[in-house]
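Right after this note come the structures.
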Structure P
Amino acid sequence: MAKLLLSLHVLAAVLFIGPVAVAVSMFPARAKAALAGGPDQASATASVRLLHRITQVYAMLGIAVPVMGVGTAQIMGIMSQTWLIVATVLTVLAAGVLLVLVNPAQQNVVDALAEEAPAADLLTRATGGLKRLPMTAGIFNLLWAVVTVMMVVRPGSTTGA
């Protein structure tokens, strides 16, 4: 059972977290092009909407990753190991970055692009959040990279690597 849950956990991470990592990384450049206008605006706007939708949908599906991870850890009897606790905290931080920083900033851009002539405050929120999006996307991706390495290396693990 542990091998099945572990396999599902890894598969869910690849299929659900991977697309979010790519979408949040691609979003700022496409959003900048969409907000700038020009001949590429329609294509960039469609890309922005799609990338935001991918971020939202796959983030929800990504909840399966820690759920299956906890199930796997319980079956393996490793819930109290330090590396797993640290990885869990980093996972919660990554989710927080996505929910509190990335998603609202993306939504502001999508909202601004939905308006024919966006209000000044909406445009200010969209462009202000857009300036921070590459950094917050990088933080989100870095947190997941560290969690992934910890899952493979399992520093200090008594179960072997």
Structure Q
Amino acid sequence: MRFLAGIVVAILFITACQSNVSYSEFVSLQNGWHKDNRIAFDYQPTDTISKNNVFIVVRNDEKYPFSNLFLITRMEMPNNEVVVDTLEYEMATPEGKWLGQGFSAVKESKLWFKENVAFPVKGNYRFEVEQAMRKVGNPDGIVVLEGITELGIIIEKQ
């Protein structure tokens, strides 16, 4: 009986952990993130009514030289409407402690991108993300941003 109860608890735990993620995709950035590399994610929602939260997930290691991250995002909808945003995220405390989660050298930061958004039109939604980091006094920006190992998008139903 105890064994059966353990199995039931395990199944409930696994089911709860799968939660409400409707989309999750990651791209590996093995040689740094070039400023011209706009990373794209395509999403075709099946539910046009529910509200969703969209997250940008950044995995970085100790080679990342900054305490913040500037991104330019582009969301293209099936009706050809485009929304462009410039976003800034804190990646570390002023003392240099990474804010992301993880026990190894790689930290994962789940960053809010869009909150309480519906995808009312059926079709392809394209999310594009590019890095927009600059060194002080250099308007050209960082050509290859080191330390970002992966970039992803997660969409969760509310």
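Structural remarks
- When FRET efficiency 1/(1 + (r/R0)^6) of positions 28 and 44 (r between Cβ atoms, R0 = 25 Å, to 0.05) is computed for each of P, Q, the one that comes out at 1.00 is P.
- Structures P, Q, by FRET efficiency 1/(1 + (r/R0)^6) of positions 68 and 132 (r between Cβ atoms, R0 = 25 Å, to 0.05): label with the highest value: Q
- Parent structure of the calculated result 1.13, given that Rg/Rh (Cα atoms, Kirkwood Rh), for residues 108-147 alone is the read-out and P, Q the choices: Q
- Answer label among P, Q for the case where Rg/Rh (Cα atoms, Kirkwood Rh), calculated from the coordinates, equals 1.05: Q
- Answer label among P, Q for the case where helix-only ellipticity at 222 nm (-39500 (n - 2.57) for each DSSP H run of 4 or more, over all residues; to 500), calculated from the coordinates, equals -26500: P
- Source structure (of P, Q) for relative contact order in percent (Cα under 8 Å, 6 or more apart), computed value 28: P
We did not get these values from a lab; they are worked out from the coordinates using the rules stated. In this text the structure is predicted, and so the values were computed from the model without any measurement. Cβ atoms are built from the backbone, for glycine too; each structure is taken alone.
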